[in-house]
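**Student:** I've put the structures underneath this note.
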Structure 1
Amino acid sequence: MSRFRLLPTPEEEQGLLAHCRDARYVWNLAVEQQLHWQRGRSAPNYGEQCAQLTEARAEYAWLRAGSQTVQQQALRDFAQSMQNFFNRTHRRPTWRKAGVHEGFRQVAVKPRHVERLNRHFGRVWVPKVGWVRFRLSRLVPDGVKSYRITRDRARRWHIAFAHIPDPITGPSDRSVVGIDRGVAVSAALSTGELLHVPSLTTGERKRLRILQRRLARAKRGSRRREKTKRAIAKLRARERDRRRDWVEKTTTDVARRFDLIRVEDLDIRAMTRTARGTADQSGVGVAQKRGLNRAISRSGWGMLVRRLQHKACGRVELIPAPYTSQRCSACGHIAPGNRKSQAVFECIACTAGRCNADVNAARNIAAGRVVTARGDLAAGRSANREPQLSTPAA
């Protein structure tokens, strides 16, 4: 995906919002039909839904005034989402909410529908809207066939052109690196590098707390509440942009420097589950677990590995995570007492095992060995390939 900032005029923005409304309406109707199918009724397929859409457009003028291609593409996207759900690769598609899920997709884009105006701006043709300018922060890839227009909660418009980028080639020197993901240290490399995701500054966090308190006191439906929600959304968007920029730069640098990248295999969805418990038996440490879940989400664990798999295609291996934090990377001794604190690792069996705890875990991951529950070492997925661990920089 190549993402650009869209710059619509007020009139063009109304047309884009109408497309988002139609796509969301059609999507939610398809979700409702699937709910009826769960109760014993047969849900229509994509072809039957298109026929129903044609009948609905003939009956309702407000739906007929919208773009038919946008509405049909929403049905096509929903059918693909259901196929992904049945293949057990994605979750079941759910409802789309106004103000949260604002966007639509357009396919069959022709080369003449995307033009470059000058060094800083380009424009794209949107059905029933016309030409809409976007900021040309990079070159538009050649041969794009589709794009997606979205609006975030900060009311910023973006356009993403779909294309398959060329993978980044490694140095071909059989170098191996291990990456340990954490909360205090977002990513620790086996070379000794400690990487941190940029977050909000101290002043921005203070302002965010003030806005959240103001939001709690504001009356629902008031203009004051909407203004406060938009200010909070702008701060959240700023933090999200910084995290995305950090992930892109970090993954590009790692993919260029190392030939084989090994990352611990973490079930992030299970790790970020709530601890509230049930109505009969309440959970313990709910507030602490909620804070941990937010810290994990802010660290960008999933985005980091996903972008590494895209850029270093075929050169990323997932290593089981158990006991990587308790094993000494120097002598191989495994004991819970080796982890003195969150940041300090000191082996109780040797004198050469004192280092940063996250770096020690990253070196175990780079070794590509799986530690069983009994403390035995077994060969990892790349047993036929002897890793060459990169030494820390002087």
Structure 2
Amino acid sequence: MKYRNVAFIPLRGGSKSIPLKNIKPINGRPLVYWVLDMATSCKYIDKVFVSTDSQSIKDVVESYNSEKIIVIDRDESTARDNSTTESAMLEFASKYDFVNIVLIQATSPLLQIEDLENGFKMVLENKFDSVLSVVRQKRFIWSRNEKEYYPVNYNYMNRPMRQSFEGFLVENGAFYITSKESLLKSKNRISGNIGIVEMDEDSYFEIDELSDWIIVEKLLERKKKNDYFKLKQVFKNIKLLITDSDGVLTDGGMYYSEVGDELKRFNTKDGMGVQLLREVGIKTVIITGEKVDLVKRRAEKLGIDEIYMGIKEKAPLVREIAKKHNLKLEEIAYLGDDINDLDSIKIVGLGCCVADAISIVKENSKYITSVKGGQGALREVADLIIKYR
């Protein structure tokens, strides 16, 4: 199969400074997951190829559970301490058919989707043959020749003010885009007419040493806090809320009466959440893998607009519901807790999960409720949607 645009992420298992750093948890997630988020979400990327010589890395990447990702074996000759990244890229190019490739490095977890998309636009609009990511640094650089030290980028007799100093551009190693044709011809990740995408100043840091790890971890913590403010706009756009039932509207427990009837524990707070959403014109839908009449009766009592039962593959139905209501996927919120909710959580604008969801669902959710399933999680999400309307 021939792809138009592919992402290539090389992950070597033999890191010496930080053993297996590409899958070492940082801010609660394997390092590589941060760039996988961006690569799998980029609208220009058809497939994400992860090349590795490590079974441990392969297992972690496959646990990310995205149909867009293909894990491939990396030959030992391209995974040595002295092997170049280009050698791994050329090995890949000899086996797969594609037009353009973006090299993404897992050691740059501050990469943003906007950066990738800006880079692809520059290449696809035929403005440049290759594009790389940079950051602007406002530092005064000195060098030395045989006779003396001298300033490289300023006049020390007329030292510029920082705010008026343009500084200089530095590769941050986050990504490089080129065509397969150019890669094979030049044997290099960039060539020809080269363009740049200027990224945020914080993205200057690549994780090579432990000190870099500590700095980036703090920056990711700050980014996570800032992302909450971005979520306000996401909440504001929501026009439909879809929820799972068992483990979300209930606590996931299985209870039986003396005569053997199955019982479920719902929370009245969620009922009020549905009512409040209805009052502002937001519909609610239940998609559940269960076929239990009790769930149907509860949905009817709550005033849920639609209920779909016995659904194993939920994401295709989510797409159908969006089409039925003439909504974009980014205008839909989905609240789940388990693996059968994962794909739905990934494709909607506001993927949410309860506090006791499984780990991979948490890792892929934009919002995690403060309460567990059956304790008013839907009400919490409903309140935020209403608050930011």
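**Student:** To which of 1, 2 does the computed value -1.37 (log10 I(q)/I(0) by the Debye sum over Cα atoms at q = 0.14 Å⁻¹) belong?
**Tutor:** 1
**Student:** Oh, and also: Supply the structure label, taken from 1, 2, corresponding to helix-only ellipticity at 222 nm (-39500 (n - 2.57) for each DSSP H run of 4 or more, over all residues; to 500) with the calculated value -13000.
**Tutor:** 1
**Student:** Among 1, 2, considering only distance in nm of label points 7 Å out along Cα→Cβ at positions 164 and 332, which has the greatest calculated value?
**Tutor:** Largest calculated value belongs to 2.
**Student:** Ranked on FRET efficiency 1/(1 + (r/R0)^6) of positions 188 and 220 (r between Cβ atoms, R0 = 41 Å, to 0.05), which label among 1, 2 comes first with the largest value?
**Tutor:** Biggest value here belongs to 2.
**Student:** Work out which structure the value 4.7 belongs to, where distance in nm of label points 7 Å out along Cα→Cβ at positions 172 and 236 was derived from one of 1, 2.
**Tutor:** 1
Since every read-out is calculated from the coordinates, none of them should be taken as a lab result. What you are looking at is a predicted structure, and each value in this text was computed from that prediction instead of being measured. Cβ atoms are built from the backbone, for glycine too; each structure is taken alone.
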